[in-house]
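Some structures are shown below for you to check.
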Structure 1
């Protein structure tokens, strides 16, 4: 019964998002064009890079194109569901509008995280899927159903990691009031995810962006699975463990943070 109730609420949120997008069609189309152009520039950069080399570590050109596509896919799905909601948390705290959400008879984090949907993100994600499919054709890959489902599941874990970390960063607003800079700073680090992990050797930089800020982990592991580059189940287990750890840490920090909220009138 509770699940049905939350699905009904989420359906209403979707309806509101669709209504809002249809009211500003020009802005909706413009942002899709901007994202497509940016995606094209990323792919062009890879093309230029591989004019001067045949491989980056063990990654060939079309494998890296798949990596860029997967990175863009994860980024756009994350943006569709969570980015605007995480970014708006500090404004809700500053203006006191969070009071209203806290009084609703639903889980507050559920509403905060999913109250708006960026429909353009789904359109842009479809371009990523097309690029991944084309790169697979160039590589003559025929992944099994298990590989495809595993790829989707690992991408979902990657999105969970990004959401957990960004929501935790957004919750800093309970201490600083404004945290948009921190949130968007983290989002800008997504660009690191389009590079193969082997490009960074085995140094501190790779360790930081694998475990502390797991940009490399969330994209490299799904693509390695899809291209049969995984030598063991270790990276998959690390990704799953990181997903669980980030989710638990985010929930703990959210509960600790919301206890500091005293409403705008206090």
Structure 2
């Protein structure tokens, strides 16, 4: 049984993402912690685990999420996805990417964008990342764990990170990561409720309006070949549409950005 999960948490009436909001001093990974709760049959929709320190954070495609203790948002939310269908997984990702972008743009402004599939960028620099992991039984999508890392007060980063940026670097202000994490949850909840209400097409439209490098030339890499193309949009299946090369559609994992 994961630490800090008590009967009080289990009996709490959950009405939104971030309720309950459980603070952890240190964990290896908030996503692992949340997945442990699901596997122990302790999962409750909306439960959010916030860590002040994370020792083995995970990002997309097996990458590490390296973050300074006590200065950033590190959280994972458990989402009951039993009312959704498996083909809605990309729409789910879009909803949470929009929630993160809404939150970040509220402080950093309109230069906030979404890099396909769900990284949050400010100008050409990475501000946040999402890692979504699902519990599926047969054809039923039972639970999702949405892990989010956002750079808040950190100003010195690991040299292996190519282009990070934090809210403090953008605004010059120091923030309370816990307060901002709770505020983030309200943004996430708004977008999730819209998804449940059937607004995935509306979400995709906004997502494409905020798409990183939209209508700009970028370099992508596939099978050790680097090529230049123009980003156009992302379709309902989560495929990136580009122009300027013979192959114009890519699924996530097919290509790597060269920035």
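State the single structure among 1, 2 that was used to calculate mean count of other Cβ atoms within 10 Å over residues 33-40, giving 19.4. It was calculated from structure 2. Calculating relative contact order in percent (Cα under 8 Å, 6 or more apart) for structures 1, 2 picks out 1 as the one with the greatest value. For which of the structures 1, 2 does the calculation of percent of Cα pairs over 27 Å apart return 36? Answer for the origin of the read-out: 2.
Here the criterion is mean count of other Cβ atoms within 10 Å over residues 89-96, and among 1, 2 the highest value is seen for 2. Structures 1, 2 were shown, and helix-only ellipticity at 222 nm (-39500 (n - 2.57) for each DSSP H run of 4 or more, over all residues; to 500) at -23500 was computed from 1.
No lab work stands behind these numbers, since they all come straight from the coordinates. For clarity, every value in this text was computed on a predicted model and none was experimentally measured. Cβ atoms are built from the backbone, for glycine too; each structure is taken alone.
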